[in-house]
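Structures for review follow.
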Structure 1
């Protein structure tokens, strides 16, 4: 009967998905959780035998897929055996209320047949503005607490002047997206030893934007389990989304000494798991609280080898910054073709392999030149040797990190401008030694760096902050590596990896380097309600 509950709810989900208006879905950040994923998440709810009267929260419930899966799990797990259940489901989209109501009524009937009393509430108000005042302990509010939270929060940026932003700031929560806001508030609503299971984009795992969220979350909960999918299309075939996601189980209270990590090639049914020390996921000495997810032993080996590299960028006296030209803010200075009063303007489209090829063919969509004027002088760099890394790569590209060399031999004049979608390695605003630049670009293009970034970067972008947090070979190693390939670094991947590991032997770690890592998608797509 509990299986039927999930099956009937899955039918409602499919009907709702087909009927959902794409513009409305985008506005609300809605994506619905398929039944197999919902059931997999519900199985992460480790019951506390003393929880005889279980209160369950599903914020952003959609048609109730996660509520149904959680109720089915709680009723079927002999270790739970609750005497009663009370489900609170928030859903702001009134178009889904009838389907959600049917799911909750269905769950109550299944519970009754098993001798368990289930009550429920469907709340149509906004979860953030409803709960944030209580988290902030504002007068006249009382914070509800729950034994279990299961959630797939909406994915959408929070506008700076919105009621949501005001409510969150009053609670001391500096978050930029609805999904992190939902998770933070729900963590604050956990009963002592309560459990929260969520599927969210993985982008929170690192980066400056999400650091306040990570800090707040880890002050409330410890990590019990993390799961990623190797394939996007199999599990979420009906969701046209690009974000890399992760499923996690968190428990209120002190963190455990270990974390269960799991991965599946397609659906959750073929998941394999291993246990790692919690310090492998959250390093105790990391003030930024970055989440690392080494799903297999090779990932752990890569992480260890990265930690053991001798240098940071600061220790190398190098810097990395985003390109200074934001084109939509500087339209009056863009030029399709070079002229006497312009300098070369370099976009990602100008990168071909590991070189800059400039200008592009006539009629291209991107400008080739940037007007040199008193107002633009601060946006220029001397035309010297730099290493460039695309901030965005498509999922079809073989490497997540794609580095190229900007050489004065390839560009005319004494100055150059780099567009904002490029990261630029420089030395105090000047160029690098050519050998160091070649060695740095070769290292960044190695399978070793690709494997590390795919495993431990929380998003598909490569920002300057991500590059600053890598470890690097010593300066003499970069110089020697660059000198070993004077004709450039456009080599077959295996030859490039061999050259890198010959100069930097500490990253020769068994069979983790082959470029098969480039085909390895480490997460699933989208945000699902």
Structure 2
């Protein structure tokens, strides 16, 4: 760090938490070899003030601080690090402009969402520390792809053990679609360049991410299935909702303590509602895929008894109380993710209903965007309610208080009926093979982990590797492909159907092929689906179409 014009002693701090992850972390414990000199090389005293703060002795000259934090060079010759866990800041001077210079071996590329310094290839600028810290860096021999939306470059920086197995065509297609879709919804992009930092693992589907100011960090399944696409959409929507549409405690940041806001159900959960709703509206998903995601969130909400005691607002406000006071990224006793998803639907449908289709939750979202864009201050805690009343009428105040501010069962069925829909519950056949397991890339098949007395269980042993089901090979190139093939084979099975398995088994230390056959065990489970009401009024049908198919007006 080069710190100009110190004017006496200074305090250095390392953040105690990272924006987007509401968990206390001991980042300061990773700081090693902290030393300081003035610009002439004269050593300055450095003393520890507390667990995350250091004092540097007084001088009128610029201060140069050196320190190290641990990182690793991956097997793919790539280093990736986050800002909040890496960069110290000067107490009282976080609002000053910063310049980041990255020295790296010849041939290593850099991916970061910061604007580059003109005339350089390794220097970047940030208007303040918050912007610097909210832009992770990937540096090294990563795989790279790019696309452009509305004149802005979007970079995919791809690393990880399974990076060469990534379905790159689908990944770029999904990322571009989401960028175009959400930029259209908001009427423009709030960044100059964007980076998708991907760490790829070998699975057909799944992902987890953390949003940043002009980038995101995502652990991504190589198959890029529908769940992964939902995460891509979620993290990109955060460019607006959370990063710019935010409540006041979420910027500028106090890195010494976790923020306290009752709006996380909106900032995280409603983000997920829009992530999936826009995919449906813009034609990526069909109705049933969207409805399945809806019901998955509703089921998660209703599995938590605490919903009857903790309101969505309090689940957000009290998140710092979770995990023995260390916080979490899910909510206090109730998840603000799935609860917020359902609340998004409830408020959306009620505004549509009360306004007779003239307004929707889109109007609230875009009004909040207008209030907070262009680096304005965040909104007050009651602003979401005010905007709901503005577009839905006085009745929305009481409805908002009922579903957001108070604990209790959320009236999903009541709201679905206003759109001519209802939830149907019915039994569904489940094939019971008599064993469980998982794809094994090393064994090139489905390795058995446990067996029961059902189905083919008595003929199968733990550590057997299933190579074929009814002639369909599971000996494929990646764990993701194997899992997908195994799932497809299960879906084709019928009750009491006789099937044949080819198994690789270790017998006295030597591999042996074994063929077993038998009847599928029969089981049932209750499944839910959303269906149209046969007696739905024309008005309910009209509102349903507005809910499902509208785009930005």
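What follows draws every value from the coordinates through simple rules; no lab data is involved. Everything numeric here is computed off the predicted structure, so don't read it as measured data. Cβ atoms are built from the backbone, for glycine too; each structure is taken alone.
Suppose mean count of other Cβ atoms within 10 Å over residues 276-283 works out to 16.2; of 1, 2, which structure was it derived from? It was calculated from structure 1. Identify the structure, out of 1, 2, from whose coordinates distance in nm of label points 7 Å out along Cα→Cβ at positions 76 and 228 was calculated to give 2.8. Derived from 1, not from the others.
Tell me which structure, out of 1, 2, gives 14.4 once mean projected area of the Cα convex hull in nm², for residues 12-259 alone is calculated. Label of the originating structure: 2. If distance in nm of label points 7 Å out along Cα→Cβ at positions 36 and 444 is calculated from each of 1, 2, which structure is the one that comes out at 3.9? Only one of 1, 2 returns 3.9 for distance in nm of label points 7 Å out along Cα→Cβ at positions 36 and 444, namely 1.
In this comparison of 1, 2, the computed figure 15 for relative contact order in percent (Cα under 8 Å, 6 or more apart) is attributed to 1. The greatest value of distance in nm of label points 7 Å out along Cα→Cβ at positions 68 and 436 among structures 1, 2 is that of 1. Quick one: volume of the Cα convex hull per residue in Å³ came out at 159 when computed from one of 1, 2, so which one is it? Label of the source structure: 1.
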